[in-house]
Each structure stands twice: as C-alpha cells, then as structure tokens.
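Multiple structures are listed underneath, in structure tokens.
None of the figures in this text is laboratory data; all of them are computed from the coordinates on show. Everything numeric in this text was worked out from a predicted model, so none of it was measured. Cβ atoms are built from the backbone, for glycine too; each structure is taken alone.
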Structure 1
C-alpha cells in the first residue's frame, strides 16, 4: 500500500522541498498551506508560485488550503488520511514580526502545533511526527560564548566551541523574542507528546534554512533575500554587529534527507540541532562578497547600528548528536553550490521576463 505523508507549510521552503522529495519516492503527499506568508511579508512572501510549481511537477500531491489553527478540520483531515508520517513546517517564522502580531505568532506556532500533535495522537499515534523547530529556542544564550572579532566575522574563542552550539545549550533565563518563545513552547510540546504518550516525535532546531525556492523577505530568509537584492538591485540593510554575525546555512534538500533518516529509524521525543555546520557558515559581509563575485556586480548597503533584539552574533550548529544517531546522513549541498543555485535562479528569472 502506498505510504502517505501530511506536510504543513507545504508551499514554503522546507515544506515544498519535502513535497517534491516524498513525491519522487512514490508517496501520496498531502500539503497543508494557506499562504499566510503573503499576509506576513507582503508580495515578497507570496508562495503561490511554489504551489503552482508543485501542482505542475508532482504526480501524487494534493493541496489542502487549511489553517493549522482550524482544530476541527485538521483533526478530520488526519482521520481521513491516516498518514504514515507528519512533517510540520508551517509557522509564523519572523523574529521581528512576532512583536507586532503576538497573538497570530503564538496561535500559529504553539497552538497550531498542539492541534497537529493531538490530531496525530487521535488518528495515527504510531506515525513519526517531524517538527521543524528553530535555534531561536535557545534565545540569546549562544551569545554568552566567548567570541573574538576577525576581519570578516565573529568567531568562537575557545577550541571546545569550534563545532558550534549543541543541544545542551539552555533554553531558559535568556531573551528569545516572542517568536523564539512561541517556538520553544511548540518544541517542548513535541517533546512531551513523544515522552508522555510514547509517540515517535522529533524537534529539528534549524539554523538558517535556505535554497532557491525560498520566498525571501527582509524579515525572514537571509540568503534568499540577499540574493533577491542582487537580482533586483535593492538596497540591503545590515542590522548591527558590524555585519560580521555568522550563520550556518543548510540547503532544504539536506533537511529533507534528515527527515527521511528519522522516519526510517524514529525515536520518542528526540531533539537535534540541524544546520549547515561549520563548513557552510558565513557572515553577512562574507555572503555579500561571495554574491558580488557570482553576480559580477555590487549592491548598495545600509548599516543600522542597532542589532535585532535577541539576535545571535555567531551561530553554528553542532551536528554531532544527529550524525552519531544517523551516521549515514551527511550534508550533500555546499554553501557555494547553494549560492550558485541562486545565481541560476536569477538567470532563469531574467530569461522568463524577456520571454
């Protein structure tokens, strides 16, 4: 019998990659997405093009325009489909926007996750529940590590921190942003359903998730938005830390292979940091320089002295725990290749506009 998966946020970056990934494996794929990203970020965040791409390219994809806050209809859908796996990527994803829309942020991120967990428990408690969490659950605690300033980036000062932030980093007694708080609530709920009800659940605490299918906006989507600024000759604003703040970037495809590895060998209440690791890390000014070389042009930048509230100065995901538990998984797409994909997207967009 054909396996079935429900993917929330199915028109977003990770969700749409997961739709394609599982469709190619012959699964029946049910996507839940109501394009709230356009509501959050305006035209830059519109994911309609992703939905249309999936409907055209995927053979076994069915779209459901539901809101994950709609508890009754979510439960009905789960009972109807009885999925073999649930991949939960839907979210209000912005660090900054949450303060302006706190009820939307919490209702989507925390209560929406609870709705999905309870629907899973009632309809298919044996099916792995995979949650795309965030490194923002750690708040600004990672900023307490000793750092040194280098020419183009901040760097960890102690050799023992070289691989980055591991899952033992605390999540309390620090500043999160309301987004970080709502995602932390969801993260703990996912763990609790795993441990209390003995359900196979996992929290993947993502670093910078990226790829050419990301509808990057200034408030969310670092590399995708920077590439858009090069593509459309926009000004790019840098918020604090001299532009030397560091992020590790993981391609959406590598996220999906991690999902599948967990599906094949699930655990109850698992937690893993998931990012590009040290080899895929870059600062803002390093990324700007890389794109300048790729695109063959510069863009105007504006420096804002004040950093975003609770923003990480240097964040690299320590992947040790996940790689120990799933030794066959590895990063397959380098940061350089990802940036080239953004360049290729730019060329395709230019060709389309001409035609």
Structure 2
C-alpha cells in the first residue's frame, strides 16, 4: 500500500445494493461530481431487489459511471489523491463489483485505498451541505436495510444506541406498499398515497422493546397492517388505500421520532441529524424538525439525492477515515454483514 500522504480529492465508489455510483469529493465536503445509475426500473419488475440481477447490472455500469464522474469533475485518474469504496454492509455480489473496481484503480495508480462502512457514509452525507456540522451529534439512520440511532462522538467514533430487532423501517414501507397494491419502491409510493389519506383513520401500533429502549421493531406494525387488510377483505369492505398508507406512515414516523426525542433528553446534544433513504420522506423530516424545535436542538438533514445510496457520502466519510489513518490493504474484501465501528 502507498505510504500515507495528504489527500484532498477522492474518487468514491458505491455499489452496495441497487445503485451504481461514483463521485469526486474534495476535502470531505465539496462534491465535484456525483453520478448515480439506478436499477429501480429493473427490480420493479420483480417487486424488489434481486441480488444476482443487481450484481450483473453493477458489472455492466461501473466503468461508465466512474468515467462519467471523472468527466463531470473535469479531471482524470492522475488528478485523484485516493480511491474510496463501500465494502459493507450490503449484497455481497454487488459489493464485490465496487471493491474490485476500486482496488484495481488504486493499485494501478499507486493511490491509497479507503474501505468505507455504508452506514458511516449515510451519516457523513450530512457534512456535505452543512459546513458547520461537527461531532458530537445524534444521528438517526433510516433506510431499506438499516434503522440505527447513533451517537456520533467524533469522526469515525460511533456509539449505536439502538437498532431494529427485525424489519428496517424502509423494508416495512416496501412490504406495506406491496400489500396495498402500490408496488416497488415502497417508500416514495407510500408517501405520495399518504398525502391523500387520513393519518388518524386507523390506530396502528408502535412497538416498544423492553430490554432495549432505543431499539426499533417494525414487523409487528407490518403484521397489523396485513391483519387489517385481511379483516376488511373477510368482511367484504372496501379498503381506503390512502388512509392505510397515511396511518402506517404516521406509526413509523412516530416510533422514529419518539426514540430520537428520548435520546435528545438523555444525552443533551444540541445537534440532531437524519440519514438514509427514508430520511427523504417529507412527513418524517417535518416531524423531526418539530421535535428538534421543541427541544432547542439544531436539525440537520441531507438533500433527498444524498439520502438515497450515492458515492458522494462515501467520499465524505473516507476523507475523515483517512485523517484517522484508516487506510485499507490490498486484502480489502466485501463484508455483507459489517457492523458499524468494525474494520
């Protein structure tokens, strides 16, 4: 591995699920390019992400996406100081495509290789548009595969306060969307449908985990929605899809905000951030803003394009990882079940 040197301009690669992405990020905060090739149209045919199809699509697109990111940043590989890549968690085949590409470029150009944790990337997305944001702060990471309440003690130093015991919030959105006939991807479709519904029409439950006050559970809520739909069908009554969507969304958002408010009260941190795909949900953003206002806490959230999987967030995280000396070796491999804080 190349000896440590100062880096400013990072080529970042992200391929953990169904977006093939590359970006050029300067000093961990300035994005020169952020190219995303989404696979949503492909996976919509199957009602969700098919891992083998995702891996093949990454293989087909990775070189073009990297080339486009360099072009949009008006640079080439000679103008890059390091290469960063998501190596976990995620789909193993998808991760391997990005890791292989990043290792090949770093090795060929003699550049430092920086393996980045996907959730750390989501947290770091907040740094890009908020130059005043510095640790410590609280962050609620909510996506299709993850629901984490994290205390960010310093760059790269995280304490997981709570996480989901079963379904992630985004996963619950997808399953409920499918159950009420909205299709994939569930998050944006449920949000759109919910705008036409009454959030108080159906009292869906919010689970509380007795042995982990900050942990989340959404499988019971999902089951409650399915039971409601089955009962309506058995009685021959029409289902108001918008009311179901709005009531479900209120229950999810309520659980997320309740946990965040408990953490605000316990840890007395005056900064709260959100991240992940579900962080682009308008109802969630509004509810979190109101909660932060009640507690006198400054609220941070990325733009929607930086909430979903992208490579700019990976470049932001990598910059601060490098500053701590976290350079990867040539044995870097995909780790699909990587825990936050592990290396």
Structure 3
C-alpha cells in the first residue's frame, strides 16, 4: 500500500466569514488521503470562528489573540500543527479536487526542493492567470518580483504556454506548499514583514542554504486576490516597498546589497513622483515612510543576514531590470524577456 505523507492545509483567517463560507467547501472536498484541515484565526472580531466550528466541526481552529499579520500569524499557528507538509492556503482560494497530490509528488521526487506552488488562475477570469503567483515567481536584480503569466499589471490568458513544471525563484503565499523540516530549518516567515513579500523572503533564504523552489503545472487553483488589502491601498504600498528593501538587505551578497539598495532608493523616488503626479498622495507618502522605516530598522535587519551557501541557486533571477524591459523594451509577457539575462 502506498504511503502518503501527512499534509496539513492551513488557512489563516482574519474577519473572513464571507470567504470561508464560499471557499471552504472546495477545500474540504480535496481528495488527498492523509490530510488535516486547520483554520488559524488572527484575532477575528466577526463570527468566522463560530461559522467554522458549527459548519465544519472536523476542521481544527487555532486562535491567535490578536492580528499578527500573514507572517506572524502563520508562525504562531504552525507551532501547533503536526504534518510532513504544510500547505498555506489563502481563504479566498477555490481549489480543484486533485490539487494536492501532483505538488506533493513533485516535492517528494526532489529531495532538494523545499517549496512549490500550483498553477494559480483568476477566480473571476478563469482562463487567465492570477496576479499573485500565476505560473511561478521570479525576481529581477533590483528586487522587483514578477511571474510567468504576469508582468506588472499585464496578466496573460492560460493557453498552456506554462504547462511545464519547473524551478522558479519564489512560490506564491496564496497556495504555498512547504516541507515541514524546511519551514523549521528556515525559522518560518520573518514576522517583521507582517504581510507581503514574506514568502519571497522565505524562498530566498531557503535558496541560500541550497534548496530549490518549484512550480507544478498539474495542479490548478483559483484565487480571488486582494481579499485583505486592495492593490490600491496605501498600506499595501508601504508594506511592499519596505519589505522589498528589508529582503534585499538580508539576502543579497554584501557588495550587491549596498549597490542595489542605493539604486532602489532612486527607482522608488521615481515611483513616488509618479504617484504625486497622479494625485495619489497617500501612496507617495507610503513610499517615503517605507524608506524611513528601512533606515530606522537598518541594524536590526543587518543582524538577520546569513552566510551564502556555495550551492545557492540563482535560478529564477533576472539579471537586469524587468521594469525597464517592460516600459522601454515593450516586453509585456514573460516569454518576451531575453533568456540570456536570467542567471
């Protein structure tokens, strides 16, 4: 009889009754044979915990006393979960019945692969990829993440062009499969990130210790996106810009970190001026505040730096600026990027 590793599907919830009611049925009907379902609650003030307890008594609820964000919330909840694999699943994701087995098989067949994600399509535009993950995450030299199937605001239709399972740089936190021992070895998410970019940072740290990150095209899920913070929310702008700087300071080689962070300050200034021109003053101020926080936490973040492994795989890193390629080179699709620029 085939032995299936134990999988814990863990959904972090904060006032998400609407999403739980809509999407828990698909998750609960997943056909993987050795599975546990957990809802980690981040100090919700709505009736979402009562809804889960009454409607799905077999689902275990782990409660945090307050909202610790995506990063801190998962760190606390997973301390109380026992499984071979953790699957961190957003509450606004609809899954297909066979979504778990292909990803677990991919990870089981590659001992040096720590993390993987499924193909992520849009819930509302089901033939298109979804912004947060699409067909696997990549990053450019200046710390800007992008995906196969999504370059900035341009999202591609899924015509099978990314149906190859492959190595990527980061996996989406919307549907994030990780081996438990790798989670523990890396120390989980950096709680100072609170939300946004923490999965990219974790994948980068795992790569620095010799692990690889994967994308599994045989598994498909559908993500609403923006369920907690809309793309236009200044809070999200602040977290993305701040956390990107934190991540580069932590994970780049020292000389590269000095140069890239300096360059990013000027690139961010252009973004700030762009927001001012558009009249988005709160977003412009969010970028300014992100830089202020970066300098205030500079020495704290510096203490988190780790020695780079000689086995560090730069697979999935673009050696130039994909922002430059997008706007000036008109390369609006992943397949249009120069392959020789990837490290």
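Suppose volume of the Cα convex hull per residue in Å³, for residues 64-263 alone works out to 165; of 1, 2, 3, which structure was it derived from? The correct label is 2. If you line up 1, 2, 3 by FRET efficiency 1/(1 + (r/R0)^6) of positions 208 and 280 (r between Cβ atoms, R0 = 25 Å, to 0.05), the top spot, with the largest value, goes to 1.
Among candidates 1, 2, 3, the computation of Rg and Dmax of the Cα atoms in Å that gave 20.2, 70 used structure 2.
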